[in-house]
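Each value in this text was obtained by applying a stated rule to the coordinates, not by laboratory testing. Since the model is a prediction, treat every value here as computed from it, not as a measurement. Cβ atoms are built from the backbone, for glycine too; each structure is taken alone.
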Structure I
Amino acid sequence: MNKTRQKYLQRWLREQQKPIKKLLNLNVLLASLSAVILVGQTWLLATLLHSLIILDTPRGELIPYFIGLILTFAIRGAILAIRERIGFKCGQFLRSFMRKQILAKINQVGPATINNKPAGAWATIMLEQVENLHNFYARYVPQQRLSAIVPIILLIAIFPLNWVAGAILLITAPLIPIFMILVGLAAAESSQRNMETLARLSAQFLDRLRGLETLRLFNRTSQQTKHIEESTEDFRETTMSVLKMAFLSSAVLEFFTSISIAIMAVYFGFSNLGQLDFGTYGTGITLFAGFFCLILAPEFYQPLRDLGTYYHDRAAGIGAADAIVEFLETDFVTAQNTIQQPVDIQSAVEIQAENLVVLSPQGTPLTAPLNFTLPAQSHTALVGQSGAGKTSLMNVLLGFLAYEGSLKINGQELNQLNLTQWRQHIAWVGQNPLLLQGSIKDNLLLGNIQSTDDEIQRALEQALAKEFTDKLGLNSEIKDGGLGISVGQAQRLAITRALLRKGKLLLLDEPTASLDAQSENQVLQALSQISQQQTTLLITHRIEDLKQCDNILVMQQGHIIQQGTFDQLQNQGFFAELLAERNLEIH
């Protein structure tokens with residue numbers, strides 16, 4: 001990662017802290033107060049030692065000093081506990097705030113964009129990389145300010161007693177941040193490589209886990225296991241590289257801190273022996289001044305040492321921010337326009353496309369200019385070979401892809417409508433329906449949360465799902481990914497969900513692909529009944545479905561090359577070729 005990119009990411013990270021600015025300021029204020037109390041605590045301790053050793057003061061007279069010392073320890077301990085709580089709240093709020101931004105962007109760009117990356121990569125961004133920002137805001141940001149404030153407070157306390165001690169601290173202090181910066185530049189680069197390797201490993205592992213059945217069938221588990229081992233080894237090496245940089249940073253800090261304190265100790269030692277006689281403003285060296293300065297010396301460097309300890313949090317934060325910023329700031333072409341007209345549809349919709357060009361999230365045309373009309377309450381089939389553009393056309397109707405040209409819904413341009421409201425009028429069934437972990441009833445209510453029990457029962461009967469839901473019960477739990485029921489049962493539950501939706505546009509993408517022949521015919525009959533009140537667009541390869549459609553759109557390489565009824569098209573051009581291929585597959 002180049003320096004320009006690092007600086008930009010640092011600025012971006014600082015801009016995100018605006019919502020927690022008050023909490024950060026409170027954290028710094030409490031730490032500064034703790035530093036002032038530390039000066040008083042050190043004064044009490046140095047006074048006690050000087051009185052007991054040099055003045056031989058009776059201990060009874062020093063009781064107020066002991067009580068004051070205990071109180072300062074307690075107050076500083078309480079302040080530290082409060083600061084830890086504030087720091088945690090800062091990190092917690094920023095993590096929530098960041099995840100909301102990512103989810104909002106995901107919702108904006110839609111599934112067509114999300115599918116371009118493995119699920120594991122998105123999981124890494126949402127979980128690990130956002131988590132890596134916690135310590136940046138909870139620890140590093142406030143500590144960066146304290147590393148300047150606390151030393152100044154301590155220098156103000158030390159200089160009036162002994163200017164040499166103050167000068168030693170003042171001269172040696174800049175060496176620490178200089179070496180921290182040098183080490184930090186390499187640490188940020190190592191952390192970035194570590195984040196990239198982790199994202200790659202997460203994506204590979206999750207994808208292999210999902211495809212474990214296929215890998216075992218083709219006897220490729222050993223090969224893929226070796227591949228994951230190699231990726232894991234790469235992650236181990238990058239992790240060790242990050243840790244090496246972190247330990248190097250700590251070693252540098254400890255070295256210069258030890259040297260500085262040693263120089264001060266030597267100065268006070270020779271001064272007490274009478275070998276040195278300067279720095280005391282002519283008052284002479286006292287045990288009080290020596291103890292006071294030597295006790296505060298480690299505390300002077302402590303904020304810088306803490307900053308060094310948290311410096312790898314900065315590197316981790318920058319590395320994590322790189323992937324987050326790349327996603328958030330990528331200018332994807334989205335379907336939603338700045339104009340968002342309300343959607344008020346009371347009956348089946350009419351769809352008109354004129355020179356419609358579907359665009360990818362990157363703005364690349366996915367289809368040629370398309371011209372077609374779906375009349376209200378019509379039943380239209382969309383056919384073509386894989387890659388012809390059928391799914392792209394379905395996605396643009398769902399509002400997941402942008403377009404050029406015109407696509408009107410009841411006379412209103414789709415990209416000017418509120419797409420969230422528009423999707424509420426769509427019922428959709430795909431090839432691989434998603435069922436979430438929860439009860440069967442919970443999954444059905446995703447279609448319409450206000451559905452009554454009677455409506456659910458009628459929809460189950462229409463989708464031929466009642467036969468197995470009666471046995472399992474609507475409160476039966478479905479595991480994540482639909483585990484616990486068959487693929488055919490999952491498909492029928494998805495159809496039930498679409499029936500409950502009561503949408504004005506019904507989109508079906510091979511809805512019976514996982515059903516046996518008997519169930520397929522029965523479900524299609526149910527879908528045919530509900531489509532009489534809706535406008536229906538169906539992607540299918542079944543000849544029986546095509547015969548029942550009012551209109552057929554034939555696609556090839558992004559073009560609609562034929563339109564008409566089954567009788568009109570069955571002996572013409574490309575559609576006739578598709579029918580011939582389908583007949584050969586059946587027989």
Structure II
Amino acid sequence: MMDRPRTPKTGEPDEHVAYPPQALHDYAFLADGERGALVGPRGEICWLCAPRWHSGAVFSTLIGGSGLYAVTPRGRFVPGGHYEEGSLIWRSRWVTEDGIVECREALAFPGERDRLVLLRRVRATEGAARVRVVLHPVAEYGTQPLREARRDDDGVWTARLGDLYLRWTGGGDAVLCETGGTGARFTLDLALEAGQWHDLVLEVGEFALSGARLPAPSAEWSRTERAWSDTVPALDDTVTAGDARRSYAVLRGMTSADGGMVAAATTSLPERSEEGRNYDYRYAWIRDQCYAGEAVAASGQHPLLDEAVRFVGARLHEDGPKLRPAYTVDGGPVPDQRTLELPGYPGGFDRIGNHVNRQFQLDVFGEALLLFAAAARHDRLDRDAARAAETAVAAIAARWNEPDAGLWELGDRAWTHSRLICAAGLRRIGHAMPGAARKGDWTGLADTILAHTTAHAVHSDGHWQRSPDDVRPDAALLLPPVRGLLPPDDPRTRATLRAYTENLTRDHYAYRFRHGDRPLEEAEGAFLLCGFVTALAEHHQGREVEAHRWFERNRDACGAAGLYSEEYDIAQRQLRGNLPQAFVHALMLETAATLAHDPAV
């Protein structure tokens with residue numbers, strides 16, 4: 001028999017007071033390929049979109065919405081935690097006045113497209129434990145509260161969340177409490193003796209779950225453990241295997257079964273407080289996907305390389321010379337940018353969608369060719385991908401002289417990096433694919449682009465400048481030589497690295513470009529992607545000690561869970577921007593693999 005339990009008014013403090021936003025340094029990340037969650041130090045899952053990465057959030061207190069799922073010790077405690085090796089299985093750990101409490105948590109991996117399974121196992125590791133569980137799901141960023149909640153005879157809860165369905169196992173003793181405008185929430189008090197544990201399993205999906213088979217917690221944990229063990233390679237041939245494996249796990253967790261990899265799991269986390277630089281990165285950027293594919297190619301032949309080739313190749317087949325800079329993970333269009341009328345993460349504001357859907361970025365064609373060339377070196381370039389490479393070459397031939405938004409997605413200009421990276425891609429693919437005639441045509445086009453760019457974008461001091469009408473250096477200009485366009489002893493290569501490190505770096509932290517006359521650190525945070533690229537550039541020059549200095553400085557600019565965001569505030573030693581940022585993890589992985597080898601080889 002089903003019973004409809006009472007819903008008393010709650011006297012608990014508002015969740016925004018009880019679980020306020022934390023510094024990004026303190027969050028951990030769970031992912032299953034189809035969506036991701038952030039877990040704070042109080043055991044609060046404050047961000048989770050369902051059913052897919054770009055769907056509306058069901059837990060959105062991170063950006064001022066409603067909804068969270070917290071497992072928190074009662075009383076005073078000191079938080080901590082760590083990932084299980086080579087996985088995104090997180091162990092929250094709290095030292096309390098009575099002992100030690102842990103909560104093992106993961107999104108069941110690999111995930112299903114239309115249903116998530118969130119596993120949490122609370123354990124009294126040392127001494128007895130008293131734990132409060134709060135489950136307050138509110139769909140579409142806090143606008144669609146829980147409804148039709150029912151508990152069956154086995155203590156399993158089912159409910160609706162807008163167009164979604166929810167099922168919660170392990171919360172049979174929970175009380176359903178009304179919270180006012182944001183709907184009802186569940187509260188559950190657990191008392192565990194030393195050594196005892198309690199399983200909680202939350203499901204959210206697009207179909208009715210009441211008749212579906214209940215997940216068995218131990219079986220789901222075993223399946224998830226095996227899947228991560230089978231997915232993440234040893235990466236022993238890198239300079240920091242443990243960190244390399246974590247970055248690989250992050251990249252895999254952010255890659256859908258459709259092949260698309262989101263740039264970040266979150267939206268609207270500010271890059272700079274109160275400056276309006278808040279963006280939605282829950283989409284698959286072609287460039288970022290290419291970076292990830294090249295990174296795993298540098299560290300060995302791994303499935304993520306195949307996924308990147310498959311996704312980028314499919315987009316080229318569909319859109320050809322009109323390739324967009326970004327897509328949803330299933331290849332759909334990125335929606336237009338809009339706000340949600342939420343308070344936002346402190347220092348920022350809410351924003352979903354992205355104006356990148358209106359941009360032309362020439363460099364993505366060059367990055368696609370570099371990706372395909374990397375796949376060819378591992379004998380992983382099939383016929384479809386080879387045809388996609390030809391499409392990219394044709395697009396470059398037709399459009400290389402057009403202004404574009406460039407790597408940093410700024411106003412349209414003849415950005416030097418865009419042209420040089422296309423030339424690098426043409427040369428690499430010309431050497432990687434068979435066919436003498438094709439090689440001559442493609443390398444000839446590369447020579448034409450290089451000659452034109454040299455005539456218009458070399459500074460009088462000998463370094464590459466940002467564009468013909470902007471004489472300043474730019475971190476992006478370090479990449480084309482690293483990608484094989486020019487040899488290490490080319491005067492332009494050396495002059496560019498020297499100009500960049502003299503003008504745009506501080507204490508082995510790197511910045512993209514100069515914003516007006518302000519000091520670098522006042523305009524934006526250090527850009528971690530650029531720090532790892534600088535390490536690669538120094539390695540390219542054979543300066544191994546300097547390369548390792550750059551690598552170690554930027555490797556350490558992560559949060560407590562080992563996650564990287566886009567930027568790092570060196571004064572406050574804080575992460576800035578969306579979390580985790582895939583292209584930073586990709587370049588960290590590539591640098592860890594590259595520095596393990598002699599640059600002359």
Structure III
Amino acid sequence: MNDRATEVEGPCGPVSPELLEAVDAATARYLGADAALRDGQRAAVLAALASDTLAVLPPAAGKTAIYAITGDVLGRRTVVVSPTLSLHRDQVAHLRDAGVPTGALNSEVGRGDLERFVAGELEVLVTSPEQLARPDVLAALRTAAPTLVAVDEAHCVSDWGPDFRPDYLALGPVVRALGSPRVLALTATASAPAREEILDLLGIPDACVVVRDVDRPNTHLAVRLLHDEGAKWDQVVETVVAAEGAGIVYVTTRGHTTLVADRLTGAGVSAGAYHGGLPKKDRQRVQDAFMAGELDVVVATSAFGMGIDKPDVRWVVHGDVPTSIDAYHQEIGRAGRDGGSAWAVLFHRPQDLARPRLFASGRDARAAALATVVEAVRLHREEGVVQSELADAAGVSKAALARAVPALVVGGSARQLPARRLGAGPCEDPAIEVAKAAAELVVRSRQRQVSKVELVRRYAEGGGCRRRTLLETLGEPREDPCGFCDHCDAGDVGDPGGRSGASHGEPTPGEAVAHDEWGRGVVQTVEDDTVVVLFDEVGYRTLSIPVVRERGLLTSA
């Protein structure tokens with residue numbers, strides 16, 4: 001009883017005095033003798049010491065310290081998964097500066113650090129999901145018996161966009177293959193539905209979730225509605241030419257990065273284009289110049305930004321609509337990291353919404369065809385099969401198979417190899433069973449992608465305080481208008497209304513609800529006479545609140 005009385009209640013249950021002492025010691029080791037963890041950091045550490053954890057924390061929240069301290073307490077055997085080489089370099093440098101023996105395994109670094117980690121000479125190994133997909137790497141790490149797997153930028157797990165990296169979906173099978181060490185996932189942006197998706201795909205559906213305020217109150221939000229594409233790009237260029245300080249222009253296509261960068265350069269702005277199709281040395285040159293202040297503007301696809309911790313970015317412009325509210329929130333979060341005033345403008349042409357819909361369009365591969373793919377890769381387990389040949393053999397289009405690859409990977413029935421080849425994954429369940437599960441996952445992902453477009457449209461075209469709409473979509477309800485967006489500037493603050501719950505005909509953001517036909521869902525936004533609900537099975541649906549009241553369509557779940 002006495003020991004119990006001295007425990008501290010953490011986010012996921014009680015924490016013993018011994019663990020608290022260990023956290024204090026690790027904090028002193030990593031941050032210095034007089035240092036203390038901030039609220040969000042401490043909550044994430046205490047949660048991760050008790051169970052698998054997803055921590056959603058604002059930018060510059062000190063995420064490296066979170067997994068460094070957690071890993072120290074759990075046994076000093078930590079594998080960190082990060083998406084970019086720049087993040088690898090920064091994380092290794094920060095940890096080494098703090099005296100933590102750290103190495104990396106990626107395309108720039110050979111196997112030396114991996115061997116040192118296995119031998120116990122290093123406490124932390126920073127790597128990528130692609131490296132973990134290699135059987136030889138996985139086998140070596142299994143002998144190292146890591147006690148913590150930290151997944152940085154965890155929103156990548158659920159970002160099934162056009163530049164998606166399927167090996168992120170193999171992290172669930174990887175964790176199981178490593179003996180199921182503790183998992184700590186970290187991100188700055190994840191709406192309530194995205195959190196559920198991340199945890200499901202990582203194979204930790206019952207993990208503790210720690211969320212701290214994701215608002216960026218110092219960033220002014222605005223949307224400009226246009227219908228002519230030429231006029232839109234003219235206004236994008238005019239806005240950037242008149243802007244002060246460093247900024248980022250986000251566009252959807254690689255061609256637009258060059259188009260806009262060239263126009264800005266012609267107008268006297270020091271600008272560079274950045275997208276995933278550029279040679280690595282060119283991408284690095286643009287990034288380095290921007291970080292050093294030699295370039296004022298980067299015009300980029302979503303490939304640019306993760307790990308770009310440049311505090312003096314003053315603005316972010318979206319020349320194209322983003323693929324989701326999560327992506328938009330992540331991207332505008334790259335402005336104003338120094339706490340100073342910043343602004344974000346979305347140029348919205350309703351016709352452009354067809355582009356993100358296109359990313360999720362097309363005919364899906366059926367389970368029988370995917371079973372043929374699984375059987376084929378199992379016959380060529382090590383060398384794999386060229387993806388286009390698999391599509392022909394299964395009688396499906398190359399695009400349909402490409403959409404199904406992530407689902408095959410997350411189920412453990414396939415793994416992605418170089419040169420667009422697929423090899424067999426660790427799952428040995430009957431091919432038709434894993435194929436059915438993969439086909440169902442593809443359908444759900446399509447529904448989510450298409451329905452996310454509707455939520456972006458609602459943010460761009462709806463009335464009332466934009467920040468309230470944005471934060472409610474991210475699962476952070478707000479009653480008061482922000483006073484720092486274009487709608488608030490114009491006096492259109494909207495009215496969240498007197499909400500008392502779905503059972504009383506007044507659904508509230510974040511409320512779990514049920515519908516007779518569509519099943520369980522979560523209320524995303526409530527505005528005027530409409531409510532947007534994300535249903536588990538059918539995606540987003542927009543409903544009339546008067547009809548909801550009259551027919552009792554929604555009940556509290």
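Computing distance in nm of label points 7 Å out along Cα→Cβ at positions 384 and 520 across structures I, II, III gives 2.3 for structure I.
For distance in nm of label points 7 Å out along Cα→Cβ at positions 272 and 424, which of the structures I, II, III scores highest?
Structure I gives the largest value of distance in nm of label points 7 Å out along Cα→Cβ at positions 272 and 424 among I, II, III.
Structures I, II, III were shown, and helix-only ellipticity at 222 nm (-39500 (n - 2.57) for each DSSP H run of 4 or more, over all residues; to 500) at -20000 was computed from I.
When Rg and Dmax of the Cα atoms in Å is computed across structures I, II, III, the figure 35.1, 117 traces back to I.
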